[in-house]
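Take a look at these structures.
Computed from the coordinates by the stated procedures, all read-outs in this text should not be read as laboratory data. Every value quoted in this text rests on a predicted model; they were computed, and no experiment measured them. Cβ atoms are built from the backbone, for glycine too; each structure is taken alone.
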Structure 1
Amino acid sequence: MAVEPTSVCYEGNIVPNFQFYLEHSEEHKAMLQCVQNVLPGEFTRIGASKSSLDVLGVGSGGGEMDVHMLSLLQSMFPAVPITADIVEGSSKLSDNFKALVAKTANLQTIPFDWHVMHSGDYEKQVKAKGDIKKFDFIHMIQMIYYVDNLGETIKFYQSLLKKNGRLMVIVEAANSGWDLLWKSFTNELCTHEIKEYRSSAEVIACLKKQGLKYDEHPAPNSFDITECFNPSSETGQRLLNFMTAQDHFHESFTPEIRASMLDLLRNKCSTEKDGKVFFNSDMKCILVHG
C-alpha cells in the first residue's frame with residue numbers, strides 16, 4: 001500500500017532563515033552542552049550488553065546535532081554496529097546532512113537510511129509495511145511544532161523503542177520567550193506550517209496523560225535581538241522573519257500588531273544588559289522511557 005506524501009516542510013525561504021537564525025542564536029551550542037551532560041550516562045545504560053544499536057532521528061535538519069550524538073555513541077561502543085534512520089521533511093536540509101556525513105570520517109561505517117518526508121508520512125509508511133523496526137534511541141529535536149497530533153505522534157514513536165530505549169524530545173521551555181510570543185499571537189502566527197504552538201508544558205501534559213515515565217533536563221539559552229528594534233537592520237529583519245515564521249515580518253502584519261509584538265519581545269520575552277536586548281530562548285530536554 002503506497003503512502004501519498006504530504007508536502008515536505010522547511011523549504012523555500014525558511015531554510016536560509018533557519019540557518020541564519022542558528023548562526024546568531026547559538027541554539028545548537030546550548031543543545032550540545034545539554035546533551036553532553038545528559039547522554040553519556042543514558043548511552044551507557046542503553047548500550048549495555050547490546051550486540052547492535054539502532055538510532056532514529058526525526059526532524060534532524062542539517063544533521064549537526066545527529067553527527068555529534070552518533071559520534072558520541074560510536075566512541076562509547078566502538079565495537080558495536082550502529083544503524084541510523086533519518087526522517088526529515090526538507091530535501092535541502094537532508095542534502096546538507098548527507099554532505100556532513102560524507103566528510104565525517106568516523107561515520108563512514110554507519111549505514112544511513114534516509115526518509116525525506118514528514119514524520120506523519122513516515123508513521124503511515126511504517127504502519128502500512130507492518131515490518132516495524134525498533135530503536136534504542138530516538139530523538140525529536142525542535143520538531144514537535146510541525147506534527148498534526150502531538151499525543152498520537154509521541155505514542156507512535158515511543159512504541160518504536162526497544163526495551164530500555166529512550167525517546168529524547170528537545171523543545172522550547174514553558175514560559176520562554178518563544179512560548180510567550182507564540183501564545184500571545186496565536187491567531188497571527190499559527191497560520192502556516194505551525195498550526196498549534198507547543199512548548200515543554202504541552203509535551204509533559206501529554207506524557208502524563210499517557211502515563212509515560214520521563215526525565216527533564218534544562219537547556220538554558222538566550223541570544224541578542226537588539227537589531228530587531230532597528231527597522232533598517234537587515235540582521236534584525238531576518239531574525240524577526242524566522243521568529244514569526246514569515247517571509248517578510250514588516251509586510252505580514254499591521255503596524256499595530258508589529259508594535260505589539262516588538263513591545264512583547266522587548267519587555268516580556270527578554271532581559272536588557274549593557275544596552276542590549278537578550279531573548280529568553282530556554283529549552284527543555286525530555287527523555288521518555290521505553
Structure 2
Amino acid sequence: MNTLADTQFVEREDTSVYETGEPVLYAAADGIATVTLNRPQFHNAQNSQMTYALDAAFQRAVDDDQVKVIVLRGAGKHFSAGHDIGTPGRDINKSFDRVSGWYDHVNKPGGEFLYVREQEVYLGMCRRWRDLPKPTIAMVQGACVAGGLMLAWVCDLIIASEDAFFSDPVVRMGIPGVEYFAHPFEMHPRIAKEFLFLGERMGATRACELGMVNRVVASSGLEQATYDIARRIAAMPRMGLALAKQAVNHAEELGGKRAAMDAAFGWHHFAHVHNELVSGDKLGGYDARGMAASQRGDNK
C-alpha cells in the first residue's frame with residue numbers, strides 16, 4: 001500500500017504540510033449545527049480519525065435539542081477528495097473505539113481485514129448518518145470524489161458551488177464503486193453506468209440537472225445560500241422534519257436501496273481480494289498520485 005503524501009484523487013500543492021488541529025470542527029447557533037471536515041492540507045481526505053470524529057459530531061448535533069438542521073462542509077478549496085490512501089495521517093492499521101457491533105479489523109487475515117473495517121467506518125457509518133432524525137445539508141465546493149460522494153450522498157440536500165465537481169473513478173482500480181453504493185439512486189441507472197464506466201468528473205450544473213444536487217450557486221454565495229436554506233428548515237417543527245425524512249428514506253428502501261448496497265458492498269470486497277491475488281495490491285496498482293493523474297486526464 002502506498003505512503004505518498006497526496007490525497008486520493010486531488011494532489012496536494014505542498015507535500016511538506018502535515019496534520020494541524022482537529023480533523024472535524026463543530027459549532028452550533030440559531031438551531032443550526034455546523035460540522036466541518038478539517039484536513040484542508042490534504043483536501044479533507046478521510047482517515048479513520050476524521051471518520052470517527054465526524055460520527056461523534058453528528059451524534060452531538062442529534063443530542064442537542066436546540067439543533068434543528070445540520071450543515072456538513074469542508075475547510076479549504078475542496079469538500080473532500082475521498083478516502084485517505086496516501087497521507088502521512090493514514091491510519092488504516094490503527095484500532096479505534098468502535099460504534100457498531102463489528103469486531104476490530106486490525107491484524108485480521110486476508111479479505112477479512114478490509115471487509116470488517118469498511119462495514120464499520122464506511123457502509124455502517126454512512127447508513128447511520130443517512131438516517132439521522134434531523135435534516136442534513138452538504139455544502140460542496142471543489143472536489144467531491146469517491147469517498148467524498150458518500151459524505152454528500154448521505155445528506156438530505158446538496159448545495160454546490162459552480163466550481164464543484166463529482167466523480168467516482170474507482171473502476172480504474174477494478175472496483176465497482178465506493179462502499180456506500182448509492183449511484184443508481186442518486187442518478188438514472190444509465191447515467192450511473194456512464195459515471196462509473198468513464199470515471200470522469202461531472203460538473204455541478206449537470207449534477208443538478210440530474211437531480212443529484214439541489215442547487216448550484218456562485219462560489220462567493222455558497223455559504224449564504226446554504227445557511228439561508230438551513231435557517232428556513234430550522235423554522236419547521238422538529239418532529240415534522242424527522243417524520244418527513246423518515247418517510248422519504250423509507251420509500252427509497254422499498255425501492256431496494258439497502259439490498260442493492262449490500263450486494264455491491266460484497267462485490268466491492270471481492271474486487272479487493274481479486275486485486276490482491278492478481279497483483280499483490282488491494283487497490284489494483286493505483287496510488288494517490290496515480291488516481292490524481294487519472295482525474296486530470298493524464299492516463300487517457
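Match the computed value 0.8 of distance in nm of label points 7 Å out along Cα→Cβ at positions 142 and 222 to one of the structures 1, 2, and report its label.
Structure of origin is 2.
Here's something else I'd like to know. If mean count of other Cβ atoms within 10 Å over residues 150-157 is computed to be 17.8, which of 1, 2 is the source?
1
Rg and Dmax of the Cα atoms in Å computed as 18.1, 55: which structure among 1, 2?
Label of the originating structure: 2.
Taking distance in nm of label points 7 Å out along Cα→Cβ at positions 78 and 198 as the quantity of interest, name the structure among 1, 2 where it is greatest.
Structure 1 comes out on top.
Ranked by distance in nm of label points 7 Å out along Cα→Cβ at positions 110 and 206, which of 1, 2 sits at the highest value?
Structure 2 comes out on top.
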